[in-house]
Structure I
Amino acid sequence: MEEKKTYLKKMAEQLEQLDAKIAELKARAAKAGEEAKAEIDKRIAELSAKQQEARQKLQELKGAGAEKWESLKARAEKARGEVEEALGKIISKFKK
């Protein structure tokens, strides 16, 4: 049970860090040229949808019993990883 608590706390913290990075990206996008801003805003919208999915998986994990814990944990990790990957791609493209 302690492992579950620790994991949930860690996952929530990681999602909060991603939220901060997304907010930072939004602020930088606001300063970009029109064309770049439109592209970044589109990507941020997609990223926000992925972030919401990751948060939903975290909520499912909170209510999961032992029998579903591992499969839900894997799905939550995948969702969080997709957010990180998408964010990395946007940041990389934006820096160019």
Structure II
Amino acid sequence: MRWFIFLPLAVLVVLFLLSNPQSIELRLWPFDVAWAASAAIAVLSIAAFAFLLGALIAWAAALPARRRGRAAERRVVELEANLKALSATREASDQKALTQA
């Protein structure tokens, strides 16, 4: 299933790279830094950076939900242990009541 998405996307990226071989120069104002690269590499690099930045923002936004989920899992384990202890105590008291009767 992944190949049905990945393969056409990879073909489009290769076609984009092959159809944009012209060189462009990127400058970062106010610094005196220039980067010369093909147009396709520049566009794909900027897109990759934007994707990674978006993934980082989404990951950071999900931190509180993951924290609440871990706390809920710990609480479930604690409550299950309490339930198991109470069940064992009840069974023991039921057995004791049956033997005394």
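Taking -29500 as the value of helix-only ellipticity at 222 nm (-39500 (n - 2.57) for each DSSP H run of 4 or more, over all residues; to 500) derived from one of the structures shown (I, II), identify that structure. Let's see the in-between values first.
Working: I: -33000; II: -29500.
Computed on structure II.
Have a look at I, II and say which one yields 1.4 for distance in nm of label points 7 Å out along Cα→Cβ at positions 23 and 47, as calculated. The partial results should precede the final answer.
Numbers: I: 1.4; II: 2.3.
Computed on structure I.
Thinking of I, II, which structure, once Rg/Rh (Cα atoms, Kirkwood Rh) is computed, gives back 1.08? Mind dumping the intermediate values first?
Values: I: 1.08; II: 1.51.
Here the read-out was taken from I.
Work out which structure the value 3.0 belongs to, where distance in nm of label points 7 Å out along Cα→Cβ at positions 15 and 31 was derived from one of I, II. Can you show the working numbers first?
On the way: I: 3.0; II: 3.6.
So the calculation was done on I.
By the measure relative contact order in percent (Cα under 8 Å, 6 or more apart), tell me the structure among I, II with the highest figure.
Between I, II, the highest calculated value is found for I.
Name the one structure among I, II that mean count of other Cβ atoms within 10 Å over residues 55-62 of 16.1 was derived from. Please report the intermediate quantities before stating the final value.
On the way: I: 16.1; II: 9.8.
Answer by label: I.
So distance in nm of label points 7 Å out along Cα→Cβ at positions 7 and 39, computed for just one structure, reads 3.0; which one of I, II is that?
It must be structure II, since only it matches.
Each reported figure results from applying straightforward, stated rules to the coordinates on display, with no laboratory input. In this text, all values refer to a predicted model and were calculated from it rather than measured experimentally. Cβ atoms are built from the backbone, for glycine too; each structure is taken alone.
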